[in-house]
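Just so you know, all these numbers are worked out from the coordinates, no wet-lab data involved. Being a predicted model, the structure only gives us computed values, none of them experimental. Cβ atoms are built from the backbone, for glycine too; each structure is taken alone.
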Structure 1
Amino acid sequence: MERARNEIFERATATAARLAANVATVVEGKDEQIRLVLAALACKGHVLLEDVPGTAKTVLSRALAGSIQGATVSRIQCTPDLQPTDITGLSVWNPSTRQFEFRPGPIFANVLVVDEINRALPKAQSALLEGMAEHQVTVDGITHPLPDPFLVIATENTIEQEGTFPLPEAQLDRFLIRTSLGYPSLAQELTIVDAQLHGHPLERLGPVVGIDELSAVFTAVEEVYIDPLLKQWAVELVRVTRTLDAVEVGASVRGSLGLERMARAWALVQGCEFVAAEDLARLFRPVVGHRLVLSADALMGAESDSDLIDGIFAACLERVPRPEPDWEAGAVAVSKGP
């Protein structure tokens, strides 16, 4: 039994490594962000990439989708005239059969890339809610299951206000993580310029893993060990966000579920069979940050939203001491900080 478990874990980590290496051939110098997105994929979570234009958000999304053999991939370019049925599909009258037939929309795919999601009207954004939370779509009273796996990778630009519609809290809560890529270093940017001298690297990218191999990754994530003390710490960290003065509405139970799931997947992507306390501390912001509704007073007194969120997470980590399980003796030591 132990040997079979080790083999499953080794295959899963090898699959994750091949995916990461393949995506890294077109996304220069963003290894940690790539692993973060892969971890979300490994636990069937949705990803929101938020950054300024030109930071490879869409390239990362397309590279990940193109690295999976046999996966169906759809892409939606969001605009203000996008309708909910443009996403979910609709029922069309067939004169020959004299019946309505359902024509599925682009949401019926293993990987759905949603470009500039905040350019879509709220009614179009809401068309994604049921699919992201329940992996199904209801049209004209009939429920249609989505493919398994189903992953949404959405992008949005942070500097444009005109013609955009901020994502509501319910929509943000459906995303497992929100992260940004940032600008590359000088050396990395020179490498990017040289790499695109004879065309974009995406044109030469090919699949390196199959859907069946991804299924093994999903299974392996469930087997990654997390100590009960660390699991309790994760839940306590999420719960304390609901008590801070700077936070009007704290993270929901989805925050606790997401942090625990991502910690397992992150450990696997890193090649570890167990979750460490550092994993939870590293993932706290990308998993929980977008789920918080900050108070108006706190926002007025802060230099930036980012600084305010940093302060909130520091307060959470200070209020809830980190347990450090002794894997050999089972003893627990509590430190004063992260």
Structure 2
Amino acid sequence: MNPSELIETFKREFERRKFVDGLLLAFIRFFRELGVLNAGYADLAALLMKYPQQNTTAQGKTANTLIVLREVEGVTHPLSIRPFYNQAEQFFRAECKRFDYPNCAPHATQVWRDYRDWMDALLGFTDAEVRELEQAVIDFVLDKLPSHEFDPQGLEPLERRFTRLLQGFDLKSRKGEPQGAVFQGLIYACVRADAPHLHLDVSKVGAGSKRLQRVGDIDGWEGERLVLSVEVKQFDLVRDDVSLLAAFNNEVVRRKAMGIIAALSFSDEARVDLEGMGLKTLDLEDTVKLVDLWDPLKQRAAVGAFTYYIHHIEKNKSLIDRLAEFFSSISGPPKG
């Protein structure tokens, strides 16, 4: 069997057993490691006279794969075709992303006896013929099996739109817009995206939490139990403002809920006092840092929540129009 005949035989066999390419490459590299290619061995039987076959594994079990014994610096060592097959499988599956290549090293290497004629032929080929054959096998498999290589060119970029909204949308109310609506909407959207397991109760800004029998401006419920409540203050909160939050604090403590105070900023003293009461503080800078850790899909959910708040809670036409203009300025309406 000459090299051309072997490659044609291999191609036909590949249709039946996709792993034979790895096995053929393993034979080549096994012989190359032994240094026996074109070295005068008539066939595999002659080779095994020089390198005796080992019929048991290191664990004492019957060896299904081809293992021979060779002497290196006076010490006898076993050499198996298995590591060479593993290298070929790793090359096709991991490096070349041909995931249709079978993951079956134990089965592939135990049928080596079916291809003794290939091994007989390989032993008589020149080094150049073997290298040409080796490359032909690789090229054939890469052509036959589709690549599963990830192509980033096919992906559209996912925008971090809520970060852009926090940093770019003007919090100051325009003519006809309710004071504080934008900030409350942003905090509502942040909580909605961060705690989708909770049912949020929120009304338009200035509606009055007590009158509506809510604890804070935004209440998060699990069934009948209050889990968290947020009091939203669109101003820079200082120590003198802390006393105004005593009733809110008492109620969240009584209900064993998490209480959060959201403000544009906090003085150091106010933050210390509030946190000493057991309340969490969240200012605009904190919110931006938190959101910046979110993946783009979570940010998309927050944008959807803010849009919902503006359209269906506040229902303010001036604010709706301004939000649409903002989204248009950053490349189209909100997605998702």
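Brief remarks follow.
- A value of 16.6 for mean count of other Cβ atoms within 10 Å over residues 70-77, calculated from one of 1, 2, originates in structure 1.
- For the structures shown (1, 2), relative contact order in percent (Cα under 8 Å, 6 or more apart) is largest in 1.
- Computed 21.2 for mean projected area of the Cα convex hull in nm² - originating structure among 1, 2: 1
- For FRET efficiency 1/(1 + (r/R0)^6) of positions 14 and 174 (r between Cβ atoms, R0 = 41 Å, to 0.05) computed as 0.05, the structure of 1, 2 it came from: 2
- Read-out distance in nm of label points 7 Å out along Cα→Cβ at positions 198 and 246, computed value 2.6, structure in 1, 2: 2
- For 2.7 (distance in nm of label points 7 Å out along Cα→Cβ at positions 46 and 270, calculated) the corresponding structure among 1, 2: 1
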